[in-house]
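Structures follow.
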Structure P
Amino acid sequence: MRTLSRVLPKVIREQAIDFVVANGENAAQGVGITPNLADSILDAGVHCVTTGNHVWRHREIRDYIDREPRLLRPLNFPEIQPGSGIGQYETAAGISVGVINLAGRVFMDPANNPFTTADTALTDLAHCTIKLVDFHAEATSEKRAMGFYLDGRVTCIVGTHTHVQTADEQILPQGTAYITDMGMTGPHDSIIGMRKDLVLNRFVTGLPNPFRLSNDGVRFQAVQVEANTETGSANTIKRLDIPAD
């Protein structure tokens, strides 16, 4: 949170950013999110917080997500669950923005079909000029498939969950900005955010042991997308990778 609160406002100011989406899936010491942390992320300048497979790790988030429309959970999770996976917002300039949060199914917990779920969501967001998708998924193939499936129908699709920023940012043929994984704001001298010694011990011995968050090599990672506010298509996408110091 310290890095986000320090770096993000500067990026917003220097780059004249109009709308910010952040995945808060691992905000609570690497697993899940709490109401206080969600508030802190929003206070840092984020307009919408998405999540993923760890969203329900902390029980207190259930009531909060029902009353905070800026916090989303994957739309293709069971409908009986609290909260929503789709959000509709407006920038200071009056541009309508729709955000869809989806979860993958390959090597992930059971969920409804994210592709057909996206179809339904886009019908609900038909009036929004800008449409953004966070696809929280494990497999690169599933993320790439979703990118091409939604190409030309959304402004941007960003992959999350694997914590490692990929070098495949591009504008797809029909005008959608895409990246397989936008990376991680957190400790990079680690194994996906956790202390290396503890993770290595589990891999080497096969014995269970609790993981703990690393504090080393903290970086701010994101992608910045410039969009055409008339057509909703993306003009550019670039990776951001900024040391915390």
Structure Q
Amino acid sequence: MSELEIRQFECLGDNYGFLIHDPQSGETASIDTPDADKIQAEAKAAGWTITQIWNTHHHWDHAGGNEALKAATGARIVGPSYDVDRIPGIDFEVADGDIVELGQHAAKVIFTPGHTRGHICYFLPEAKIAFVGDTLFALGCGRLFEGTPAEMWTSLSRLAELPDETRVYCAHEYTQSNAAFALTVDPDNLDLQAYAEMVGAERARGEATVPTTIGAEKATNPFLRPFDAGIRKQLDMAGADDEDVFAEIRRRKDNF
């Protein structure tokens, strides 16, 4: 089986677009469609033909380019069945546990409600990569526009169960601001301090902080660590449930 190739590029200011290409079959999938023109230009530069679109959720900066890209390429649009009425041009509905194929490569669909009611992620176990949309960010997580803290905590817990070496491709460059917040709720975490310093240096050089890894996020991302004694002490929530601690971290980030 050929190794997947990934092309990552900036869109719309702080979005990332991703193209994944299977050299053996020649198939290429666009993860979401933040900017149809930019995505087509990147595919052309790589010499790839887009055959599929994998949507994570319905927000305009993720599905807004669906119909234009489909009209230009004939690509098949895959998206969450829960949001079929809000995914433009959807051809193939998927739900938790379903498999989407790119050539001989298989991606498992993980249902991760919270940011939206129907959000899904795509995990390719053999390639050890995950496209997580706006559920998980480097040192952060998505706002709860449609879901509850309990739903989002469950979704993040599922992603945390992926292998530590899994490369996580999140959809926005939010890491530096996320790091500044994370240090307010977990100030004594040496791994987080080092991560924040690295991120600051990367951004100063104009470099992307994405992808991250599941292992790095488990060690540093406060939204994956509401059970941590240091965070609980900082929040004065020593005896609270994990989802209540998570909810308080999210509330503080919303007002940061």
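Some points to look at:
- Highest-scoring label, criterion being distance in nm of label points 7 Å out along Cα→Cβ at positions 23 and 199, among P, Q: Q
- Computed -7500 for helix-only ellipticity at 222 nm (-39500 (n - 2.57) for each DSSP H run of 4 or more, over all residues; to 500) - originating structure among P, Q: P
- Structures P, Q, by distance in nm of label points 7 Å out along Cα→Cβ at positions 183 and 207: label with the highest value: P
- Ranking P, Q by Rg/Rh (Cα atoms, Kirkwood Rh), the structure that comes out highest: Q
- Taking distance in nm of label points 7 Å out along Cα→Cβ at positions 119 and 151 as the criterion, the top structure among P, Q is P, with the largest value.
- Largest in distance in nm of label points 7 Å out along Cα→Cβ at positions 47 and 223 among the labelled structures P, Q is structure Q.
Taken together, the values in this text are just the output of simple stated rules run on the coordinates, not laboratory data. Because the structure is predicted, anything quoted here is derived from the model rather than measured. Cβ atoms are built from the backbone, for glycine too; each structure is taken alone.
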